[in-house]
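Take a look at these structures.
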Structure P
Amino acid sequence: MLIDSHCHLQFNAFNDDRDEVIKRCQEKGTILNVVGTQRDTSKTAVELAEKHEGMYATIGLHPIHLFPTRVDEEETTFVSREEDFDELYYGELVKSKKVIGVGETGIDLFHLPSDKPREEVLAKQKDVFIKHYQFARKHNLPLVIHVRDAHEEMLETLASTASTRGVVHCYTGNWHYAKQYLDMDLCLGFTGVITFPAKKTNPQVQYDLLEVVKNCPLEKMLIETDSPYLAPQAYRGQRCEPWMVEEVAKKIAEIKQIGLDEVIEQTNANFKRLFKRII
């Protein structure tokens, strides 16, 4: 059994063949945590999870959706829709027994709206993150934390709270920051990014990430895909699907020089320990 601790199966990229993708995941014994990024994708995550065995949902508002922001990446291009965190709306969604976490929420200083000062955007993102944190504590759920180009700001914000139960999703930073998250008793989530070759223009970034994988205790690791994005190197150029999470586990086993079964068994246990609502 594999667990993809973070995917977006409800996104438009799967509209044409979602049932086929779900079947492939089921055939490979893959459990999914379908993560929302705003109101509608949180709602559809819950609806999907309620329809299928071995599927769960996390609900919340991604920081890029706090202002209209152009997102232009290799795998997607869109302008985000402005929203605010509506506790009453999410309070209805959280009543589902299939909701196991809150997020993804956090701080993103990579994608910034062109018409807003950085300080205004950061202040809003911190405020909304704290709202998610309070909501998660109220409902005894872990946080799924998004951080991009903002580790200092996130660590400062976390330091202002009481203890936080959660995971730093799609960790791509260095050991300096990783150790601080681990010292706060957070887990780190790793995606297919760890399977990528180092970029010739800046190889140190990948070397730093692989050092984190090597140093991070296996007991604090989760594996994920972030599908439909970030397909592991073996499937690079294709749409990422949740069952591909096995490639992440294989890379961790290679780096740590341990068995694949040990990685899968321990990361499954970590997931169940963090997301206590698992049925």
Structure Q
Amino acid sequence: MVIAVASGKGGTGKTTVATSLALVASTQRAVRFLDCDVEAPNAALFLKPQMHGRKEVGTLLPVVQESLCTHCGRCAEVCEFHAVAVVGKKTLVFPELCHGCGSCILVCPAKAISERLDVRGVLEAGETASGIDFAQGLMKVGEAMPVPIIRELRRWNVSGRDSFEIRDSPPGASCSVVETLRGADFVLLVTEPTPFGLHDLRQVAEIVRKLNIPSGVVVNRDGIGDGGVDTYCAETGLPILLRIPIRRRLAEALARGVPLVEVAPEYTSALLGVLEFAAATAVS
């Protein structure tokens, strides 16, 4: 089973919930944790894995051998992203636009195009003290497309174990979030009860609805803001599975990298309830 933890905006406590959910789940089963926020991964600060695996990942870019190229233009015609252009007797490739689909190679009648790996980030894998298989992606500074890194991270299983999987999604409602949610059995949406929190919850909840994935909500920093999130959840049938109040002791501990269930063990049973609800909803 795969549970993705997502939020419409950054800073809502998504990683706080995801890491503690993994710690609670690991007391009952083998758990695999993926930090898919490849632009700013920080789950390792809470789970503290010992890293033992590393892999470079990127996009396969076309390389044109000019001595074989007839400049027929078929490669440029088939490229949906306009990453290839034929200008006179020169075939140009624009790496920033290429998605690595390989279509240009398939249609080239002269077999003049090969591929090279353009490294856009790295994957790292390890294991936590509680036995969680941990993996994260880290995109190179200046790169524009996190999706290929997230896609490879989802496929990468260093331990080879068939584990219960928890994915910490990037914030927002972008392509990287959609890639993280692909294949998930349940999505846990973390929000805060403010107008900004509600605005961004609406966006990511709509994505989840279109992907037809069951979901539930965690309200973090409960006690601030207004009742807009509660009203929206009631109107749309989104169940609120957990409320985490705004407390100074929680904020101080989380700032030190202490997981929620360590500073507040009373949330263990509530998180187990979230896991049970997710499992039951995904099956039905």
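Throughout, read-outs are computed from the coordinates displayed, never taken from laboratory work. A quick note: this is a predicted structure, and the numbers were derived from the prediction, not measured. Cβ atoms are built from the backbone, for glycine too; each structure is taken alone.
Between structures P, Q, where is FRET efficiency 1/(1 + (r/R0)^6) of positions 115 and 147 (r between Cβ atoms, R0 = 25 Å, to 0.05) highest? Mind showing how you got there, number by number?
Values: P: 0.60; Q: 0.85.
Once FRET efficiency 1/(1 + (r/R0)^6) of positions 115 and 147 (r between Cβ atoms, R0 = 25 Å, to 0.05) is tallied for P, Q, the winner is Q.
Here distance in nm of label points 7 Å out along Cα→Cβ at positions 59 and 211 was calculated and came to 4.1; which of the structures P, Q was it taken from?
Answer by label: P.
I have 0.05 for FRET efficiency 1/(1 + (r/R0)^6) of positions 83 and 131 (r between Cβ atoms, R0 = 25 Å, to 0.05), calculated from one of the structures P, Q. Which structure is it? Working shown, then result.
On the way: P: 1.00; Q: 0.05.
Working through the options, I get structure Q.
Which structure, out of P, Q, was relative contact order in percent (Cα under 8 Å, 6 or more apart) derived from, given a value of 19? Spell out each step's value before the answer.
Numbers: P: 19; Q: 27.
Source structure: P.
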field: Winner on distance in nm of label points 7 Å out along Cα→Cβ at positions 219 and 243 once structures P, Q are ranked, highest first
entry: P
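Determine which structure produced the value 1, 6, 13, 18, 20, 19, 14, 7, 2, 0, 0 for P(r) over Cα pairs in 5 Å bins from 0, in percent, calculated from the coordinates; the candidates are P, Q.
On the way: P: 1, 6, 13, 18, 20, 19, 14, 7, 2, 0, 0; Q: 1, 6, 12, 15, 15, 14, 11, 8, 6, 5, 4, 3, 1, 0.
Answer for the origin of the read-out: P.
Hey, helix-only ellipticity at 222 nm (-39500 (n - 2.57) for each DSSP H run of 4 or more, over all residues; to 500) derived from one of P, Q reads -9500; which structure? Please list the in-between numbers first.
Numbers: P: -12000; Q: -9500.
It traces back to Q.
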